[in-house]
Structure formats: structure tokens, C-alpha cells
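The structures come next, written out as C-alpha cells.
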Structure 1
Amino acid sequence: MSLIDNLFGKKKENLLEDKIFEEEAFDVRDIIAPPYIGITQDHIKLGERFAKSFFVFSYPRYLNTGWFSPVIDLNTPVDISFFIHPISGELILKKLRKKVTEVSSEILEREEKGLVRDPALETAYKDIENLRDKLMTAQERMFRFGLYITVYENSEKELRDTELTLRSIFESRLIYIKPALFRQKEGFISCSPYGLDLLDVHTPMDTEPLSTAFPFISFDLSSNEGILYGVNRHNNSLVLFDRFSLENANCVVFAKSGSGKSYMVKLEILRYLMQGVDVIVIDPENEYEFLSDAVGGSFFKISLSSPSHVNPFDLPLPGPDDEPEDILRSNIINLVGLLRIMLGGLSPEEDSIIDEALTETYAIRDITPESDPKTWQNNTPLMSDFAEVLESMSGTESLVKRIKKFTKGTFSEFFNQQSNITVDKSFVVFGIRDMEESLKPIALYIIIRYVWNIVRTKLKKRIMVIDEAWWLMQSEDGASFLFGLVKRGRKYWLGVTTITQDVADFMKSDYGKAIISNSSLQFLLKQSPATIDVVQKTFNLTEQEKFLLLEAAVGEGLFFAGKKHVAISVVASQTEDQIITTNPQEVLKLREAKRKLDTGENITRAQI
């Protein structure tokens, strides 16, 4: 070997060694590809996962809308592919003409031989002729339809169990599937987003049955328990639901004025009352009074001149699991929040003084963690007792002056009285329409605290409705208290319904957002263009749902229950409508009819 050949030979060896040890290129395919792919006759193994592909090969004569939805709702990963290949109209008409000739000839032959008629042949003849007519008038088109399914599981046993589930779902509808034996690779690729139909298993199908396979249909909210909320606007199914079946029974209702929110809530109240659920309503416009009279409930008018009083210093009776010390401490904290609203805010020093004065006020009446809780109800202090304690303390001149208007004068008729109401009926309404506007947030706070004390005392299924909740959301302490009620109500079997038409004001508070996230039910009715963007962002609505809320008629909207939501239309019977209507004209008619019944005047059926 020459020197030149020797040099070139060594150079080639060096190049080969460099190529062997050269680092391979690393791209995204190495990241997404499984570590191992094994193809067997009836499944594919992808790393640690197993996949199996199926195809549908037989359909019944009729298909119902939504027949495919149980497969989509399976609690297992599934890839589904539809392949729809149009067939030439001329070609299919020629085949149908040939087929109808064969069928009619067979029918005639059986008649000539005197054989008993064959219903299957006669039905086939009618179907073919009907299809020919529709194809000729362009009412139908023909397609070759291929439906392939690939399921994924962690083991071969789970794969077999899922196959049994699929077969039971399909065969209950007279639809039959087969695994793609020895063609699992083709089945897997056909169900992948390549748009390749490698299985090539098709069934002739015209437009009408093909449309029933459309997989995207609206959710159903129908259960075996609960009440009727309305009708699903997409598929006309009944929206039956029990709010107490969710992780919490809280509900928020957002709607503009006149959209039917009070009508919907009254209907819900009426139907839950029939199931034995107690309902308590905070009514800002006294519009629940007629409903209260109709069901034999209690209606308390809350105002400065009202004979119905609620003492802010009332204490609940401790339950079996409650410690007296915790009850007293929680009550004092809530009272500090109330006084902060009443007095227009407190400085840190005043906050500390108020806390000390409240503890002293209860102690003077022998209400301490060491005393018997059964005696608390007989020794409840008043606002005037608290004022006297403040006067005896140093540095409280400003507080004494500010609280004096609630212990003397017109305000004292409401704020400085012992409670004289009893909540012993299934339906109780607190009407605050006649309370002065500036005092409504305070009255709301006091009433809700009073109701909360009752709820904590006895465990029972209850609903508390707070209409126009934005009144309470105006202050930080009010919003905080409402959020605490919503968050803790679940432990006491209480569902809080929060209603408001000022969505933007409600959402300004961090507590407002927290109240929504802690409410498993949400009801959105017609919204105004000024607030629709806030609602869309809060509830993650699509553009179609956004426009649905903008154009919704009275009593129509979106109903959210857990992770599901449907477009709903609220419906009521004639009797229910007469009890819950808020239409002024209808209300006047009903009041006139009631007056005539009370006075014994004649009344026609049309007037009732």
C-alpha cells in the first residue's frame, strides 16, 4: 500500500469514528412519542397504556337524536372519528331502481305462488320508494358513513371491561360494533387527526339518520330527586334538580330588573316548601307578602315604626358541638362589624374599646363563658346597656355621641328593643321596604345575624333568600359577613340564595367573587349591555351564550349546576302563576279578588 492510500485510509476511519460518536439530533417528536409501541391482533400497547380500535358495522332502521352521547360521556379517554363520503345521486338512484325491481319481483312471485306475505319485503319496498322520492326532490342525500372508536386503558382487563360497556351501550340501541382485528394500526391511525380513513368500513346512510350522530348536544339536568326548575331550551327536556345534592346548596341569581328573577325564586320557594324545606326571605320590596299569605307563612314588616323588633344583642343557644366561649366570641366579633357599619367606621383604638365594652356589657348581664347558656336568653342586654358601659369608660366621648341616636329618639324604636318575633313557620319573610334607605344595610345585617343564630341552634334543611344583596355588599363588614354565611351555611344544611341586579357593584368586592365561587348553583337571566362583559368574564361564557343573555325573554336564561349548565325557560302552572306573579296588573286583580272574598262580594271565575 502506498503512502497516499495509507493516509486516505486513516482519514476515512477517523471520519467514520466521528460519525458514530456524533450526538443525534433531538426534536419534539422524541418528546411526544411513546417509549414503546407494540401491535397485536386485537390491541396496541403505547408505553404503559393499551389502546383498542372498533368500528360500527350495523345500524337499526331508525336512529334517535343523541344516540351517540353516552359514548361521548364515558369516563374513559376515547378517540372518535367520523368519515362521511358523499355518494353520487345518479349512481344511488340506479342502484335503488335495480333494488326496487328485485324486491317487487319477489313480492309478485310470492303472491303468484300463494305464499303468506313477507312483512320485511313490504317494508323494504316502502322504504326504498320513499328514499327514491326524497332523493329525486333533493330532500335527502346519500353518504357512506364510517364510525371508528379507539379507547385507552391502563391494562388489558380494563380494556375488556370498557369493550363490554361499549357493546352494552350500542347493542341496547340495536347498533353493533367489532374490534378491528389484525388492523389495529389502521384503526389507531384512522382515529388520529390525520384525516385518513384506513379501515374503510362504511354503511350507506341518508341525511336524516346521519344527522342523529351529531355528537355535540346540550347537557341534560334531570335527576330522580329535586324540583322542576324549567325546560331545557335546546332539547325540551325537563330541568329537574335538587340543590342540596351538590357540595353546597348556595345559589346566586344575576339579572336586570324585569327579567323574571323574583318570579323564578318564588317558584323555587313554592316547590321546595312542598318538599318540607323551610325558607326564610329578606325582602327589600315586600313582594313576597302575597306568597307568604298563600302558604300560611309569617311576614314581618321591619321599619322604625314597626311593632316587630329584633335585638342585635341576641345570642344563639349552643348546639351539641358548640362551646359557649366560641359562641360568645363569634357574636362579639359580628357585633363589632355591625357597630362599624352603624357608626360609619371605627379607628383601631375605637375598635379595641368597642370589643372591650361589648364583653363587659354581656358580663354585667351574667353572660360569660362560665355561665349557663340556658340563662342567656333571659338576660340579653340592649343597645342602651352597651351605651351605659361606654359612658363609664374613658376616651369614649365620640363613640357615646354617635351611638346615642340608636338608643334615644326615633331610631331607638328599632335598635333598642328586645326581640318579639318567633320564627316557627316553614316560610318566614322579613320585609324591609319601609326602612329608611340609609338604615337598610344595618337592618339587613341585624336580621341576617338573627336568622343565622336560629340556623345554628337547630339542624334542619333550610333555604335563605337575600334579595337585592348589593345593599349588604356596600360595606366591607357587610360583604364579609355575607361571605361567612355562604361559606359556613353548608355545615348547618343551609342554602343561601343571593339575588342582585347590580352585577358590576357586586363584583367590585373580593367577597362578591368569593360568594360566586362558593355557590354551586348560578342562575343568569337577561343582562344589560353595560354589564354583560363582566358577566361573560366571570362565568366564562361563549359568545353565543353572551348574546342569548342579551336577547333573552322574561324567565329565560342560563342555569348552572356544578360543572353543567343549560339554557333554561322557567315554567309555572296556572295556580303557581297566580301565587307568585309580580306583574302589577295581575297583582291588582288578585288583590281585588282577595278583597271581595274577604268582604263576601260576588266574584266571577274570570276575576280570580
Structure 2
Amino acid sequence: MLRHSVSSLALLLALAACGQADNQAGSEQSSQQAVQTQSAEDVHAALAQFFDQAVKDRLALNPLQAERLGDNSHNDEWPDLSDAAQDKELTLYKKQLATLRTFDKAALTDAENLSYRLFEITTKRFIDNDRWRNYGYPVNQMFGWQTGIPTHLMTVHRISDVKDAEAYIARLKGVKGLMDQLTADLKHRQELGILPPKFVFPHVIGASENVIKGAPFGGDEDSILLADFRKKVGALEIDDAQKADLIGRAEAAMLEGLQPGYEDLIETLKAQEAVATTDDGVWKFPDGEAYYAQQLKNNTTTDMTADQIHELGLRNVERIHKQMHEIMDKVGFKGSLQDFFEFTRTDPQFYYPNTDEGREAYLAKAREIIATMLAKTPEYFDLIPKAPMEVRAVEKFREKSAGKAFYNRSAPDGSRPGIYYANLHDMANMPNYQMEALAYHEGIPGHHFQIAIAQELDGVPLFQRTARFTAFSEGWGLYTEELGKDMGFYQDPYSDFGRLAMELWRACRLVVDTGIHSKHWTREQAMQYLADNTPNPPGDIETAIERYVVMPGQATAYMVGKLKIMELRQKAMDQLGDQFDWRAFHNVVLKSGFVPLDILEENVDAWLASLKTEG
């Protein structure tokens, strides 16, 4: 099921890719027809038709992904997790790749050739990843169906009328069937030797239990999903009797489908917990080395080896430590770098109170930072998205297992804003000196600009607007942290230290991710490395290492991507001198949507060559 590269900001897209087998008749022929009718005159229209039909055929298998993109026609369904459904999806991708290759690339425009290449790359990646269909952890503390189900219903499933409400009820009832497939899959993976390490289970069992707490399962307070359903139905313009009927049916569906489904999952997880080991790296899997190499390739879009990435991390850790010593001199701190780390970990001036008032103050400050940055962006960006963005705290039901911060993309039709989520479960893990860098990365001009701009591109196929390459995505997020300094922010030296601390964190990721999955480091060894080399608090360190364990290779993409963008920007600055234009450079980076790093370099080189020609 985990054939796609998964980031914290695109969870359900990856989950939805497991496939839904219904409503697919005739799709293979439709893709073929897009090409059979082409001629020298209509090849452009035929290619556009092919891309359009290809996406429709894929979304017909993925109701959650379709819904996130605005198609609610199957919002009463969950994906089909069966091998048969995955086989059907794989066959579809293979046929689409064969069809694509019947087009004459020489007849295409530059933009069409880029779309062609991206479709070919992403489709081939999907096919290559099928070898690892049963690898990875579809239930883990970072993402998974245990939190994916309520998150989708609460944040994506809209109830605009009675039909939408009935679809919600159908999904509640359908959780039992979905969980039957999921638990069978978990048991099959266990037979193959693919079992999460022991530390994962308390997290996922607890998160699963939280979903079925409260009414109608017991107690007076509504469960999270009943509260969500009651609020959405309450906003409908229907009479009270209809509302009461819908709510009653939802409660029955929760007892009939949701509760037994989650109970089955919890039972399966507890049985697996009893036999799980403390081995953390994917080296423990059959062919684990090859699997990890594929994960590195997926996430970095390079052919870098684990050893090369490890060494890159060590070099950058040393570089950033030197820059931190400069901050220490600026603030007049006496002592070692480790002493300074301890100071920033423990001094109360760097933390909001671990209270509701402290959390509200944090959110207010984050919104202020975003607003100040947004006012400055026109000086550095021509492309500014139309979609709004909000800052929210991670919901209570998932805050214990969720990451430190992440972004949920806006709906392409504008019905849902982009959301920068901050995890305020423990304020000791959210130092105020990191607030600027975190807001720029997850919000503006980081992921919100990047993703919303891609979704709003005119004349670009839908698949291209929604494609994801982790090195580009997270590389851009990390790049915008440093861009904030170029734009005149981080006036407080401690805030600038926070920026460096977050970059250091990404450099250390290169070391510990490869250490865990390639060099057989234990979780404790990796945690000690972060404790020795970063200012992050112990809770932050533990959560991060556990994340890297269950998402092999993903964390390496940030620094690899950022360094490439910085390298390309420096190339442009060197060649253009005083003629370098920030807005023009950022246009080149963002105007094609998400691309692998080699194509990004080609785009920048082509832009520079065109300026020479014009000159």
C-alpha cells in the first residue's frame, strides 16, 4: 500500500492511493482513444485529453483523493485495500505509461514535453514502488488509517446537504469493512517480516482508542466524530426532526461500523505489540538495503547513496555549528556550544506557558508573523496564491502522536483554506525562537505558497498540479527559512539562532536517518546524536527519531533539496550580478509545479540561457 512517497503535509493522498476498484469500466479504452485520434494538427489536444482522462481513471480508484480535489461523487466510499484492487491500479498505470509513449515528443511544445516527462517519471515511480507493496507501516504514530479516517471526515468531508450527511453515515458504517481489509494486510505484512518496532504500538493503540471515546460509545460528552457530525448537520437548513433523524442514524452507524472496526484494529495491534522487537531500521526487512535505497531515491530524486547522504549531513552539521558560535558571540554568551544548547532548552524566556493561555498566545504570535511576512512577499514574489491560509493548533485527538508542525493544503476550488498546524500539546517542544522559521517553512512563503501556486497554475494538467516530489517540496520549505533572513527578518539574534537550529536539525537528519536504516544504529544511538549536536529538547528528539524510524528516507529530502535550490540561486546570482531578480528566480522555481531536482536545474539553466540570448 505504501507505494507512494509520503510527507507530513500529504497523508491522505498516500493513503487514498491504495485504490478503489469500482466505476472503472471502459477506462483503459478511453486512454487509448486519446492517442488513436491524434494527427499532426491535433496532437496537442490529444495529449491534453490523455492527461485529463488518465487523472479521471486514477481518481475513480481513489475516492479520498478525488474528494480532496473537489470531486464528491463517491464521498460515501472508502478505498479498496485488497490486492486485487492494487493489481488493477498497477495495470492501469502500466497501460497509461504505454499509451503516453505513443506520442511523438518532437511534436510537443516545451511545456508539453515537461508534462510528458513528469507523467512518465511519476508513473514509472509508482510502478517501481509496487515491488515494495507490502513494506512500510500503514499504521504508525505519524500517519495511518487510525487517524486518517477521522481526520478526513472532519477536515475534508463537507456536509452541504442531506445527501452529504447520508454519505458521511455510510462511511461510518463502512469503517468495519475497511478495517477488515487493513487488519488482514497488517497480519500479512507480519508474516513477511514487516512489523513496526515496539515503541510504535502504544502511540497507535492510544490514538485508535481516542476515536471511540465518548457518546455514543459511552459517557455524556460527544466523541470527536459525533461532535463533528452534529455540528455540520446543525448548520443545514432542514427541520429539527430531519436533523435528529440524521444524528440518530449516525450514532447507529458508529456503533455498527466504526466501533467494531476500531476494536478489531486495536486487538490486532495489541497482538502484534506482544511480539514486536526493538529493532528500528529497515535493514531488518527482507531486502531491506534495496528497499531503503529506493526510499532515498523516491525522496531525494537523486541517486545518492546512504553513505553519501550520511557524509553530506556530517559536513553541514559542522558548518552550522560554526555559524551558531557567531550567534553566541553576538549575544555575549560564555561557555561551550553545548552549554548554549542547554541554556536555550531550559531558560523560561524561550517558552510560552504550558497552559491554554500560553497556547493561544503562541497562535496569536504565529499569525502576526505570517501577516508581517505576507506584507513583504510582493518584493520577492510575482506569483502569490489566491488561496487564504489559517494557523491552527493540532486537534486534541491526534496531538500526542502528530509531528511538531505541518501544512494541510487548500482545496483547489477555494472551499477549504490552507492550514498551518502547530502541535501545542507540550509547549516545552515549541520554543519561541523557532517561531519565525517554522511559520515561514510551513506557511508563507513556504508550503502554502508552493502548493497553492501549483494548484492554481493555468493550462497545466491536474496531475502535474498535484504531483509531489519530496526533495522539491521540503527543500523549498527549508529554503524559505533562510529566505526570511534575506528578506530582512530574524532581527532578534535568538530568532536567527532558531533558524540555524532548524537547519541544523535537517542536517542531523541526514546523519541519523541513514544511521538508523543503513548503519544499524539503535533508536537510542540516534537520539543521543541529536542530543549532543542540537538544542532541541528531549521530547522533541524522541518524537523526531521515532518519525524517522517509520518514514525511512523522507527526512533526508529537506537538506538535499534546500542545498540544490541554494546552489541554483547562487549560480544565477553569479551569472547575473546586479541584474539578479528575486521574483524572476522564484517564478522559475515555482511556475512548473513540483519537479525532481534535475528538472529544476534544467529549468533554471534554460532561464539563464534565455536571458543571455535576450541580452
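Derivation of every value follows stated rules applied to the coordinates shown; laboratory data play no part. This structure is a prediction, so every number in the text was calculated from the model and none was measured. Cβ atoms are built from the backbone, for glycine too; each structure is taken alone.
Some observations on this one:
- When distance in nm of label points 7 Å out along Cα→Cβ at positions 84 and 564 is calculated for each of structures 1, 2, structure 2 gives the greatest result.
- Entry that produces 0.20 once FRET efficiency 1/(1 + (r/R0)^6) of positions 172 and 508 (r between Cβ atoms, R0 = 41 Å, to 0.05) is calculated, selected from 1, 2: 1
- Origin of the value -13500, where helix-only ellipticity at 222 nm (-39500 (n - 2.57) for each DSSP H run of 4 or more, over all residues; to 500) was derived from one of 1, 2: 1
- A value of 8.2 for distance in nm of label points 7 Å out along Cα→Cβ at positions 116 and 484, calculated from one of 1, 2, originates in structure 1.
- Comparison of 1, 2 - label where distance in nm of label points 7 Å out along Cα→Cβ at positions 44 and 412 is highest: 1
- Parent structure of the calculated result 2.7, given that distance in nm of label points 7 Å out along Cα→Cβ at positions 380 and 548 is the read-out and 1, 2 the choices: 2
- Computed 36.3, 135 for Rg and Dmax of the Cα atoms in Å - originating structure among 1, 2: 1
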